[in-house]
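Any read-out appearing in this document is the output of simple, stated calculations on the displayed coordinates, not a laboratory observation. Keep in mind that this is a model prediction, so the values were computed, not measured. Cβ atoms are built from the backbone, for glycine too; each structure is taken alone.
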Structure P
Amino acid sequence: MRLLSLFAVLALTACTPAPPAEVTKNYTEEGSTGVGFPAMQGFGAAASSATARPNAEIARDFLDLEFRMESGRALASFSRFEGPITVALVGDVPATAKSEMSRLINRFRGEAGLNIGYAAPGEAASITVEFQPRAQLQRIVPMAACFVVPNVRSFTEYKAARGTPTVDWTTLTRRTHVAIFVPAEAAPQELRDCLNEETAQAMGPLNDLYHLPDSVFNDDNFNSVLTGFDMLMLRLHYSPQLRNGMNEAEAAKHVPALLAQMNPAGNIGGANIKQIAPRAWVAAVEGAFGPRGSNAARLAASDRMLSIAMAQGWRDGRLAFSFYAKGRSLAGSHPAEAVAALSQAARIYRTIPGAQVHVAHVDMQLAAIALASGQPDQAIAFADRAIPVVKRAENASLLATLMLIKSEALENTGHAAEARALRLDSLGWARYGFGSERQVRARMSEIASLGARGRRG
């Protein structure tokens with residue numbers, strides 16, 4: 001299940017939430033901002049880089065991903081599809097869905113070695129991706145942007161089977177058909193992110209782990225597309241030595257040798273085996289980033305995150321994420337304290353292989369604070385450091401946000417022509433990241449208000 005996009009980019013420092021996304025239009029429109037919208041940008045073919053962590057550490061992560069659910073429930077049996085895997089897109093399919101799915105299928109084939117393709121017309125697919133109105137989906141699973149369910153082929157079937165053993169992953173010993181439910185109104189980036197995570201979980205590991213720095217199987221949502229680690233997990237999941245119905249101990253006997261063969265660069269020492277985060281910390285994360293509650297409640301929840309992280313003795317991404325949560329909650333009211341917390345988060349993330357995009361998210365928050373605080377040169381420096389990382393990570397919404405922050409900062413330093421050119425350049429990425437022109441304009445207005453605050457300050 002991919003949670004609503006609460007964690008990563010869409011909560012700009014000291015900004016009000018953007019309105020809900022609409023279906024992306026495919027034409028240029030001139031609005032009250034005086035800016036014409038260019039064609040939507042997109043990302044081309046790209047392969048992920050290999051994970052840099054030790055195999056002993058990856059082996060433990062694989063077993064934790066495979067034999068536990070996000071809820072903490074244990075899975076008694078390993079399960080996967082047998083034979084070719086087929087995919088079908090049904091319902092109110094958005095314009096970009098087919099191209100995003102095709103790109104993803106090519107990655108699964110090339111990077112994970114999976115036998116996957118589209119179902120033939122009239123053929124029952126292994127994985128059915130159904131697009132439904134967001135309101136329909138959130139009536140069933142309010143916190144999910146999208147989700148995956150076993151043993152059903154439609155939303156109607158799922159509603160009828162909900163709450164029964166039929167759709168309980170813990171009962172599976174073999175996967176035969178699975179359905180993924182995605183909002184039909186999703187912005188192109190949200191749609192792509194849902195397809196990446198939910199298709200991978202439909203075929204492979206079912207858990208998410210907050211301590212993974214280099215994976216979409218992490219509810220911090222910092223990674224948007226499947227990484228080299230994720231493709232390694234899928235390749236391992238479909239290795240011939242593993243079989244449907246295996247328990248954890250049986251699977252564990254094979255995993256070290258398989259990893260040694262599949263990931264020879266990981267045959268190094270110094271593994272840092274991490275325990276799964278306690279439910280109290282996960283509940284605090286949900287309170288700190290959830291859509292409900294006051295900022296004071298979010299700040300209190302971020303304090304709980306930090307207290308638990310320190311009590312656990314963590315020095316990994318979970319401690320950094322706790323500092324990030326605190327900094328984000330303080331940004332509107334106590335910017336100096338926010339900068340201190342965010343700087344702590346960045347310091348920890350920089351020590352973690354594969355956490356470059358996490359640092360970029362911190363830099364976006366710091367850039368927004370600098371812009372609002374009348375420090376445009378600092379805002380430009382933060383944006384310039386983050387933008388190349390974000391392009392590689394294929395996060396268009398974060399990229400557009402950074403470009404808009406930089407354009408406001410350029411405006412405030414007297415570089416009006418350069419600011420206009422960069423603002424225009426950002427809009428193609430913003431259309432991919434945010435979806436509707438209305439939402440893009442709202443984001444532009446939010447960032448312009450930070451720039452105006454900086455000019456007054």
Structure Q
Amino acid sequence: MSVVARIAREEWRLLLRDRVAVSGLLLLLLLTLVAVLNAYEHQRSASAERARYQAQANREFETQPDRHPHRVVHFGHFLFRPLNPLAAFDPGINAYTGNTLFLEGHRQNTANFGDVRQSSLLLRFGQLTPAFMLQVLAPLLLIFVGHAAVARERESGTLRILLAQGVAGRQIVAGKLLALSGFAGLALLPALLALAWLAASGRAPWPLALLLAGAYIGWLLLWSLLVVLVSSQFKRGRDALLALLAAWAVLVILLPRWLPDLANANVPLPTRFENAIQVEREYKALGDSHNPDDPHFSAFRERVLEKYGVENVEDLPVNYKGLLAIEGERLSSELFNRYADALFDRQERQNAMVDDFAWLSPALALRRLSMAAAGTDQANFRRFLEQGEDYRYELVQGLNRLQAEELDYVDDTNPDKENRISHAHWQSFPEFHYRAPTVSDVMHRALPVGLVLLCWLAVFTVLMRLAGNRLGRVAQ
């Protein structure tokens with residue numbers, strides 16, 4: 001057996017005798033297991049509920065009676081955001097974003113009914129999820145278990161004995177690191193088994209499950225390196241513990257909370273009411289597409305008359321009110337998309353600013369990578385909203401085309417006659433199907449923050465080797 005393995009074995013013996021280490025590990029394993037089961041059950045029930053409500057919304061839209069197409073435009077439709085199976089591992093921003101999107105003509109609504117608004121305020125302080133356990137609590141356990149790994153040898157005087165017997169300093173720190181990494185592996189085991197089950201059952205792609213597993217393995221390995229490194233720099237374990245707790249508080253708690261606030265201060269977002277007022281002001285300036293004589297659409301009317309070679313809208317082979325509704329929806333959608341893109345671009349600038357600070361805290365890089373792989377980041381939420389808007393636009397314009405092609409203009413302007421078309425038309429519209437990003441797209445987004453994590457690991461590995469080389473000189 002090599003010297004490194006013997007040192008790791010002896011460290012494991014000490015850990016097994018340490019009631020704090022054993023109790024802490026068992027408690028963390030129990031909490032992680034509870035978090036896995038709770039998150040999976042919540043994700044399963046939420047997915048089933050949304051699928052049920054989506055089917056009900058589709059059925060209610062399709063079973064509308066014979067009516068005017070523009071009545072159907074204002075009847076509207078509901079879309080429910082589907083959940084990524086890996087959201088059970090890391091819910092990301094899902095609790096803070098809406099789950100339901102209402103589609104209607106002349107409006108671009110945002111998603112509503114987020115979990116935070118529907119639940120206790122305690123939800124704002126963190127959820128019991130596998131990602132939370134591994135990101136926040138697992139490093140804390142490693143600190144309490146391993147802070148005295150090397151410092152203890154120095155305090156008891158055994159470090160000099162080991163060095164005098166020809167054991168190299170780098171072998172000592174390598175053995176301590178091997179033992180602590182094995183301990184971290186046990187803490188990670190329930191989460192890894194859950195990811196393996198999600199991938200093996202076909203609920204999640206293998207590459208994304210492996211990406212998540214690799215990210216958290218690297219995260220706990222990074223903390224194992226940091227704990228042993230700091231322990232080798234202090235003469236007393238108590239001092240090493242205080243230094244590691246301060247590092248944990250800054251890297252895991254303070255910076256991930258403070259830097260987003262800093263980004264928001266540098267790139268402020270307009271409030272929802274400010275945005276709505278600006279949009280409404282410009283929307284009113286577009287004119288009233290319900291009024292065939294609206295002066296804002298006079299140029300459009302002239303173009304339509306010239307295109308069809310007639311002098312009056314009554315002579316058109318199509319219903320002018322339908323054409324006017326199509327043009328009005330096109331203009332309003334361009335306006336809505338412009339404001340929505342501007343808001344998303346500001347949010348992307350905020351995220352980019354936070355990513356720039358990932359060199360100060362690997363926790364920021366891990367969280368971005370974890371949410372991207374789990375499909376619970378800002379990019380995935382934006383993808384749902386944009387696909388929902390595309391579906392809304394095609395749905396409304398399809399109904400406007402029915403008005404233009406199926407109804408006569410003279411009848412449509414007669415207030416004493418109620419024009420209707422067959423309800424079979426509503427059944428011809430396709431249902432909404434969310435298109436999740438491809439694995440390659442996710443990997444591309446995760447690559448920059450993944451490189452940040454690898455750089456942190458490389459730096460700590462180099463520092464560990466340097467600490468091992470100078471351990472003998474420090475002990476003299």
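Taking mean count of other Cβ atoms within 10 Å over residues 283-290 as the measure, the highest value among P, Q is held by P. Among candidates P, Q, the computation of Cα Rg over 2.2 N^0.38 Å that gave 0.97 used structure P. Here helix-only ellipticity at 222 nm (-39500 (n - 2.57) for each DSSP H run of 4 or more, over all residues; to 500) was derived from just one of the structures P, Q, and that gives -16500; the source is P. Could you tell me which structure in P, Q was used to calculate distance in nm of label points 7 Å out along Cα→Cβ at positions 91 and 371 as 1.4? Checking each candidate, the match is Q.
If relative contact order in percent (Cα under 8 Å, 6 or more apart) is computed to be 25, which of P, Q is the source? Only structure Q yields this read-out.
Which structure, out of P, Q, was mean count of other Cβ atoms within 10 Å over residues 83-90 calculated from, if the result is 26.1? That value comes from structure Q.
If FRET efficiency 1/(1 + (r/R0)^6) of positions 139 and 227 (r between Cβ atoms, R0 = 35 Å, to 0.05) comes out at 1.00 when worked out from the coordinates, which of P, Q was used? Structure Q accounts for this read-out.
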